[in-house]
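Only the coordinates and a few stated rules stand behind these numbers; no lab work does. All values reported here derive from a predicted model rather than from experimental measurement. Cβ atoms are built from the backbone, for glycine too; each structure is taken alone.
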Structure I
Amino acid sequence: MYTNWLTPPPPPVADLPGYALGHRLSATPPQAARFALIGASAAAADGIRRHLHAYAWDFGVLPLTDLGNLRKQTVEFTIPLLRECFASGLLPVVLGGTTELLRAQYLAFAELNRQVGLCHVDSTIRLRPEGGGAGRPAVLDSAVHRDRSPSFHLAHLGSQRHLVDPRLDGLFLRRHFERVTLGQSRGQLSELEPAIRDADVLAFDLSALSATEAPAQRGRCPSGLTVQEAGQVVYYGGNSDRLASFGLYGYTPDGCTERERTLTEAAQAQLVWYFLHGVSRRAGDFPATTEGLVEYVVDSKVTDRLTFWRSARSNRWWVQVPVEQVNGEERNRLVACSYDDYLKVSQQGQLPERLHLAFSRY
């Protein structure tokens with residue numbers, strides 16, 4: 001079904017240990033798969049695979065397959081493939097792509113007429129303040145400055161103030177988007193989980209990592225997330241039952257030494273492993289089902305009352321947007337939150353900024 005877009009992946013090397021992922025991946029029947037690796041640049045993706053194949057399989061019975069590499073690395077060529085994946089219930093994990101392919105990842109989902117929540121992890125915000133303004137279009141323009149099916153929500157994590165156009169502050173304020181800077185992100189990683197859980201599409205750019213951790217990246221910024229911190233971020237994405245697409249972008253090996261390329265490929269393989277680890281631990285709660293959600297109604301100083309929901313499966317929390325009329329998809333009315341958010345509302349009478357932004361989108 002996907003052969004028009006893809007070339008077969010390389011086989012794992014023969015001397016892998018018995019517990020290696022490469023053995024399980026090659027044996028996974030494609031017709032049973034629900035999660036699939038897709039390489040963008042063959043050279044980049046195959047370098048990631050060499051490391052990933054040797055990592056331990058710790059994913060239980062995860063139905064994972066490797067579909068191979070794109071025949072062409074263009075947005076227009078990639079959109080139909082990803083759209084087919086989404087329509088058939090297959091979660092694509094895009095490896096080794098240029099940042100430009102994020103447009104395909106978003107647009108393929110949006111063309112299914114879904115209200116898309118997008119989470120982007122990057123050192124800068126690749127978005128113009130005005131869509132039709134001067135200059136080269138930025139990769140997030142397609143999600144934000146779009147008349148048909150614009151992004152319902154954008155959560156941007158890991159940005160560094162000195163790399164971001166100050167005019168974007170006004171845009172984020174008007175659209176009620178969410179921005180968590182690098183310092184805030186590193187301060188308490190667990191607080192990023194609700195923002196990631198509200199996303200349908202997660203895109204991670206390697207420039208969000210410190211250049212010492214992944215030197216074969218654009219810009220080579222001295223500050224950024226560590227691979228260990230980024231592994232926690234992508235684990236949250238994989239663990240979310242709502243997330244339907246993951247892309248890893250920004251690998252630029254040209255001009256790098258062999259050691260720098262190898263280190264960066266290993267870092268990417270580690271991120272993919274932790275994303276799959278999160279996927280294999282999914283709890284099957286909202287929006288897969290509301291069964292098992294426990295209701296908590298709280299009298300609030302902010303509004304008459306707020307309804308929180310807690311999953312008995314995962315102990316994760318959501319809050320219901322307090323509106324009578326629901327605009328768009330019902331699943332967007334339950335906003336992911338934390339237990340601390342519940343305590344702030346129920347005990348302190350305070351509405352956290354993230355929930356204020358979410359309510360404002362209605």
Structure II
Amino acid sequence: MYPQAPTTGALDLADLRERIDTTLADFLRRPLQRVPAQNRRRSHRHDLDRTLTDYVLAPGKRVRPLLCVIGWHAAGGGGSEETVLRLAASLELFHAFALIHDDIMDDSDTRRGLPSAHRAFAVRHRDRPDANTFGRNLAVLLGDLALVRCDEMLHNAGFTEQEHRAVLPLVDTMRDEVVLGQYLDLHTTGSPTGDTDRALTVIRLKTAKYTIERPLHLGAALAGAGTRTLDACSAYALPLGEAFQLRDDLLGTFGDPAVTGKPVIEDLRSGKATVLMALAVRRAAPHQAELLDRLVGDPGLDEEGAMSVRRVLEATGARATVERMIHERYATALAALSRSPFAPAAVTALRRIAAGAVSRTA
């Protein structure tokens with residue numbers, strides 16, 4: 001359904017990931033090296049920096065940094081490659097900030113198959129009577145530190161004055177959008193509603209723009225892209241970003257926890273306002289609507305109840321409709337790519353990114 005693009009002429013994405021990780025590692029280990037070896041065991045600053053380093057360098061897709069570098073190539077490159085790698089790597093630090101705080105707000109137990117930051121801190125300090133509160137507080141600080149390191153990396157990226165003027169306003173816009181998206185997400189989470197428009201608005205702000213569009217814009221802007229190229233980035237990114245999150249919502253309810261790294265009951269317990277759920281609510285028969293209203297958003301929901309909800313999502317056609325929406329948006333993104341002014345190697349890479357985004361299992 002989502003064929004992989006041919007690799008001829010493509011950028012080497014595995015090599016780009018490795019170079020992004022190297023840039024991150026070199027930057028994050030600098031604060032650790034500033035603390036004299038004899039003082040490291042007693043340095044609380046060292047502990048927090050080391051925890052952040054381990055968190056950020058854990059295996060991940062690096063979607064946003066990759067797209068930033070591809071956006072730079074799409075617009076013809078130019079300037080320092082080290083600068084674009086630092087800009088790209090800074091996005092992973094911002095993402096760490098967002099994930100750590102997001103898990104606290106969602107009270108999530110796991111992230112990428114491991115305990116979320118606040119849970120890991122609580123376990124590490126389980127001898128304290130307030131271990132859970134202490135863990136959350138430390139995780140807030142860890143997220144704050146990730147944002148501080150993100151800004152530090154941006155300030156030391158080596159921008160020229162012109163690059164600074166092109167890039168920094170986009171960084172600010174991206175941050176505003178993701179905060180607004182999270183605000184709306186919190187407001188809509190709870191009991192299920194049939195408001196698909198609101199769910200799609202959250203998707204566009206929290207994922208389509210943040211995960212796909214703005215990283216592409218940042219890389220392209222660094223290369224001096226004009227309006228036509230930036231518009232082409234958006235024409236590809238927004239439908240693909242929506243498809244990416246719609247797939248994520250399906251995985252959050254029907255996926256394999258051993259593969260996704262997150263329990264598939266969490267979205268149902270929290271009453272996350274997904275397009276999937278909104279479609280089911282709109283189409284539900286009275287007895288199905290009663291079941292959704294009673295079970296979705298119940299923090300005590302068990303697997304038997306979750307299976308009952310999944311059956312309603314299937315029976316109402318909500319799951320099939322979301323699959324169709326993913327396919328339609330994927331096709332729209334590829335069509336936009338075929339009309340874009342991007343460099344051919346970037347087009348091939350973006351086709352591969354698109355196929356992976358919609359066909360993924362994690």
Structure III
Amino acid sequence: MRDAGLSDLLLEWYDREARVMPWRVSPQDRKAGILPDPYRIWLSEVMLQQTTVAAVKAYYQRFTARWPGVADLAAARDEEVMAEWAGLGYYARARNLLKAARAVVADHRGVFPATRNGLLALPGIGPYTASAVAAIAYDEPATVVDGNVERVMARLFAVQTPLPLAKPELTGLAASVTPDRRAGDYAQAVMDLGATICTPRSPACAICPVVRVCAAREQGIQAELPRKLPKPEKPVRRGRLWLATQGDRMLLQRRPDKGLLGGMLGFPGDGWDGAGGDAPAVADWREIGEIRHTFTHFHLYLTLHAAELPTNAAITRGQLVSGNEFSADDLPTVMRKAYDCLRETVTR
């Protein structure tokens with residue numbers, strides 16, 4: 001009963017309760033023959049990795065307004081895309097966007113592959129994204145498993161194995177209940193269920209469309225699942241940033257394409273990412289404060305040093321950029337924190 005009826009119950013619920021998303025084709029529109037745009041599904045799925053729907057919407061709308069199709073994105077300059085991505089985090093995703101878009105245009109005449117395996121062959125597209133695009137855009141019965149799906153499956157089948165050890169088991173269970181028809185709607189239904197009803201805390205079982213086939217609910221352990229192994233404590237890294245100005249210009253440095261904050265604009269620094277060195281110019285540097293930022297694998301404490309550069313300063317790293325050539329919005333979040341600290345210091 002659990003396997004046979006689950007997809008039907010979820011699809012019936014999704015037809016009534018599907019969330020409205022700027023990249024989503026509603027179940028009603030889909031039944032009327034309106035098909036999802038693979039480019040927009042792919043773009044949204046990449047943006048949504050490690051990020052909330054609320055945070056992604058504005059970025060998605062700006063991206064699609066500026067680059068409405070994959071050929072438009074493929075033709076964009078790298079620095080333009082990196083600047084538009086600033087603040088969204090996990091910047092390797094932006095670099096991979098460009099690589100994949102250019103491969104679609106160069107190798108597939110601007111048309112995304114219609115199968116999971118074909119999508120996997122594109123640079124920067126992993127198993128989750130390939131499955132999501134194949135299912136949602138092309139209705140291939142690919143198994144789509146994100147954090148929401150893992151939680152739903154752990155509860156439906158009362159899986160006691162803790163994450164991340166349970167991932168293979170949960171993926172197998174998700175595959176066992178993925179239907180051959182309406183695979184795209186089904187994938188979105190499970191994700192919606194996890195996001196709105198089968199939430200991490202206080203799941204709303206009273207209004208869940210699949211509560212009668214939920215093993216965890218039968219056992220009264222739904223709030224305890226999925227179990228998770230304890231997370232190791234994040235290490236702390238420390239370093240410095242050098243914030244230099246010269247009149248209305250600011251010293252900025254574009255980071256290498258590979259590595260942390262790859263390809264993004266920032267301030268010269270040292271001691272925290274295996275790069276950098278001494279101050280980028282001889283000047284009257286003063287300490288103006290400290291900022292803190294948390295990355296996926298570590299906490300970062302940065303001491304900030306500021307100076308007004310003399311006109312004849314010999315600059316060893318970065319270049320001076322006028323205020324009309326860049327916006328603070330072009331900076332990744334950690335660099336924006338440093339910029340804001342400098343602005344506050346100037347206005348005191």
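Assign the value -9500, calculated as helix-only ellipticity at 222 nm (-39500 (n - 2.57) for each DSSP H run of 4 or more, over all residues; to 500), to the correct structure from I, II, III.
Traced to structure I.
Computing distance in nm of label points 7 Å out along Cα→Cβ at positions 253 and 285 across structures I, II, III gives 4.1 for structure I.
Using the calculated result 21.2, 70 for Rg and Dmax of the Cα atoms in Å, for residues 213-308 alone, pick out the matching structure from I, II, III. Checking each candidate, the match is III. In terms of distance in nm of label points 7 Å out along Cα→Cβ at positions 261 and 333, the structure with the greatest value among I, II, III is I. Calculating distance in nm of label points 7 Å out along Cα→Cβ at positions 197 and 245 for structures I, II, III picks out III as the one with the greatest value.
Quick check: 28 is what I get for percent of Cα pairs over 39 Å apart, calculated from one of I, II, III. Which structure matches?
Answer by label: III.
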